[in-house]
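Here, each number is a calculation from the coordinates, and none is a lab measurement. In this text the structure is predicted, and so the values were computed from the model without any measurement. Cβ atoms are built from the backbone, for glycine too; each structure is taken alone.
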Structure I
Amino acid sequence: MLVSQDKPINMYILGIETSCDETAVAILSISANNRSKVLSNVISSQIEIHQKYGGVVPEIAAREHVLHIIPVVHESLLKAGLKPAQIKAIAVTVGPGLVTSLLAGVETAKTLAYVWKKPLVPVNHIEGHIHANFIDLKKTMKFPAVVLTVSGGHTNLVLLSDYLKYQIIGETRDDAAGEAFDKGAKMMNIGYPGGPIVSKWAQGAKASDIELPRPMMNSGGFDFSFSGLKTALLYALKKDTNWQKKIPEYCFELQEAIVDTLISKTIKAAQKYKVKTVLLSGGVSANSRLRERLEKAVKDKLPGVAFGLPNLAYTTDNAAMIAMAGYYRLRSKKTVAWNKLKMDCNLKLR
């Protein structure tokens with residue numbers, strides 16, 4: 001799919017992502033031979049604002065998006081060294097996500113498309129995470145592929161038969177894996193967001209005699225459930241009067257329980273569907289333990305199957321992944337007029 005950088009670039013895609021608490025705008029260049037390169041990837045983070053609440057407050061997130069979206073668009077253009085006239089199309093996340101957060105990005109995209117006279121490309125947020133694997137791809141993607149997409153709001157196993165051809169074969173029945181990390185960290189009062197903090201604490205333990213469940217790991221299907229794991233951790237902490245001195249062990253076991261479950265389901269799905277590639281995506285894909293163990297599991301249990309990881313810069317919510325997905329939708333003519341674009345906070349991957 002990819003060729004040398006000396007080929008002429010003939011297309012620039014601007015991506016906008018505001019599904020939760022990150023105001024993000026990126027510009028992706030596509031060469032005449034479909035090679036992608038990120039020219040700018042600007043993110044205005046709200047983590048510090050929401051930390052004191054232990055989670056994202058939708059009203060605050062929406063206000064911050066409104067304040068920062070236009071400056072972020074401007075900065076992205078400056079970093080890319082481009083003018084609006086050079087943009088080919090605008091890709092924007094239309095769902096799923098927080099309704100007021102999505103609204104800020106969608107209305108901005110509609111306005112820019114009207115003023116700049118550009119086509120709009122609606123993108124599913126999960127689709128964006130999947131396409132983070134295609135940014136700066138070094139070789140042709142082999143299909144079919146199974147994609148484990150893990151974040152604070154979503155945990156899915158997606159069968160990818162070709163570009164833009166998705167089948168959800170597993171999803172969470174309640175809480176996502178990232179939610180389990182966040183709530184676990186909140187229970188232990190160690191901070192927010194929970195994923196990176198739990199991972200850091202877990203490095204202080206080589207093993208743990210604490211036992212937490214691996215929910216639905218042997219259920220036979222590919223769905224997930226993490227609400228029971230959160231409950232089990234809560235009860236374990238309540239019973240242990242000395243738990244404050246064993247935070248590394250609790251974090252280690254919480255992380256292992258989540259990673260064990262995710263890997264077991266992914267490997268079984270890859271075997272059942274006889275895939276040629278296993279991909280990892282989503283905010284939780286930044287977790288080093290998950291990345292290392294899943295890569296090893298693919299190597300040990302799926303001989304001949306390729307394994308792909310997004311660059312760490314494109315694991316959490318960002319607009320480069322939206323621009324990448326937008327490019328594939330654009331070349332398939334999946335565009336809409338500015339006055340026809342609609343937001344859907346419960347949008348399904350399709």
Structure II
Amino acid sequence: MKSLNFFRSLRRKVNVVVFGLAGLLVLSALSAGEECKMGSELDAATKSAMESTAQKLYQMAATGNTSALQQNSIPAVASNFAGIESAINEHKGDFGTSATVRASYGLDAPGAAPIARAEFYCGIFNSPDRVAFVIPNLPPGNYGVVILDAQGGKIPMSVSFVLQKDAAGQWKLGGFYPRYTSISGHDGNWYLNQARAYKAKGQSHDAWLYYLAAWDLSAPVPFMSTAGLDRIGEEAQGVRPADFPSQDKPLPLTSANGKTYNVIQLFAVPMQDGLGLVVKFQVPDISNSAQTYQDNMAVMKDLVTRYPELREAFGSIVARAVAPSGQDYGTLLAMKDVK
């Protein structure tokens with residue numbers, strides 16, 4: 001089931017979120033206190049120090065030197081390092097051997113207390129090349145965001161670092177974001193075009209999930225906004241199905257076996273041949289693996305029967321029965337084998 005772990009950059013958080021960072025964003029009114037500088041606006045010494053630090057941290061991650069990476073982290077990250085270590089182990093072979101800098105940003109958060117909603121706007125407001133970062137509950141300080149493109153790995157990916165300057169003036173790791181930029185040889189623009197095609201055919205479930213894939217592949221970090229990302233987000237919201245399941249609003253599926261299953265999650269995952277579909281549903285118990293397997297098979301069939309459009313967009317499907325404890329039991333099947 002290695003392909004299931006391959007996912008994480010799409011809605012399962014391969015990103016290591018240190019400050020409780022927000023997701024899909026749209027620019028709001030300008031903030032008076034926070035300041036952002038991008039590219040040539042940064043002074044040469046600051047830009048060089050940030051980018052050289054990011055390159056060193058990248059090499060630590062690429063070579064699996066997690067102890068050195070932890071030692072070069074801010075205290076809040078170093079004391080809670082398991083998520084970053086897991087992400088590094090998961091991406092062995094994907095980092096490659098080198099990286100090039102795509103963009104660098106300097107963020108200044110003034111004050112003496114954490115900022116409930118720190119908003120950083122870079123560039124000319126409402127211009128096509130504007131960039132924004134929105135980070136809730138951010139402690140005051142000097143931060144940097146450096147986005148790198150990995151070179152030589154098995155799968156194209158970006159690796160972004162949130163940096164914070166410590167009391168000694170050294171840049172330290174404050175957040176780590178490895179994200180795939182391609183799935184099965186296709187980038188975010190390809191998935192965006194597919195989403196639009198599904199939308200045109202009225203296949204809203206396919207369109208919504210492909211819009212999410214397009215956004216994730218196009219966003220180096222989940223708390224970043226650009227004109228392009230905003231357009232994807234706006235288009236996506238226009239097709240989100242009203243019956244799309246959530247923890248608070250489960251989707252009931254009545255099966256031919258007489259059971260009703262409450263679906264609580266439906267999301268796409270990268271597989272080696274493209275996007276796969278994961279459906280999570282609630283069960284009282286998963287200790288009987290034979291029965292749980294039958295439940296998984298029934299939910300796959302019921303879901304595809306209800307939404308036959310899913311057969312066109314996804315090559316495989318994973319059903320995961322979730323017990324009240326949070327433990328789950330999964331079954332993977334090629335979409336063509338769902339009868």
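When mean count of other Cβ atoms within 10 Å over residues 195-202 is calculated for each of the structures I, II, which structure yields the highest value?
Working: I: 20.8; II: 15.9.
That would be structure I.
Looking at distance in nm of label points 7 Å out along Cα→Cβ at positions 259 and 283, point out which structure of I, II has the largest value.
On the way: I: 2.0; II: 0.6.
Structure I gives the largest value of distance in nm of label points 7 Å out along Cα→Cβ at positions 259 and 283 among I, II.
Could you figure out which one of I, II the value -13000 for helix-only ellipticity at 222 nm (-39500 (n - 2.57) for each DSSP H run of 4 or more, over all residues; to 500) was computed from? Could you put the intermediate results ahead of the total?
On the way: I: -13000; II: -9000.
Structure of origin is I.
Which one of I, II has FRET efficiency 1/(1 + (r/R0)^6) of positions 131 and 323 (r between Cβ atoms, R0 = 35 Å, to 0.05), as calculated from the coordinates, equal to 0.25? Could the numbers behind the result be given before it?
On the way: I: 1.00; II: 0.25.
Corresponding structure: II.
Ranked on distance in nm of label points 7 Å out along Cα→Cβ at positions 83 and 139, which label among I, II comes first with the largest value? Can you show the working numbers first?
Working: I: 4.3; II: 1.6.
Largest one: structure I.
I have 46, 29, 26 for Cα extents along the principal axes in Å, for residues 179-266 alone, calculated from one of the structures I, II. Which structure is it? Could the numbers behind the result be given before it?
On the way: I: 37, 25, 23; II: 46, 29, 26.
Of the options listed, only II reproduces it.
A value of 35, 24, 17 was derived for semi-axes √(5λ) of the Cα gyration tensor in Å; which structure in I, II was it taken from?
Details: I: 35, 24, 17; II: 38, 22, 19.
Going through each structure in turn, the value belongs to I.
So relative contact order in percent (Cα under 8 Å, 6 or more apart), computed for just one structure, reads 24; which one of I, II is that? Could the numbers behind the result be given before it?
On the way: I: 24; II: 16.
Attributed to the structure labelled I.
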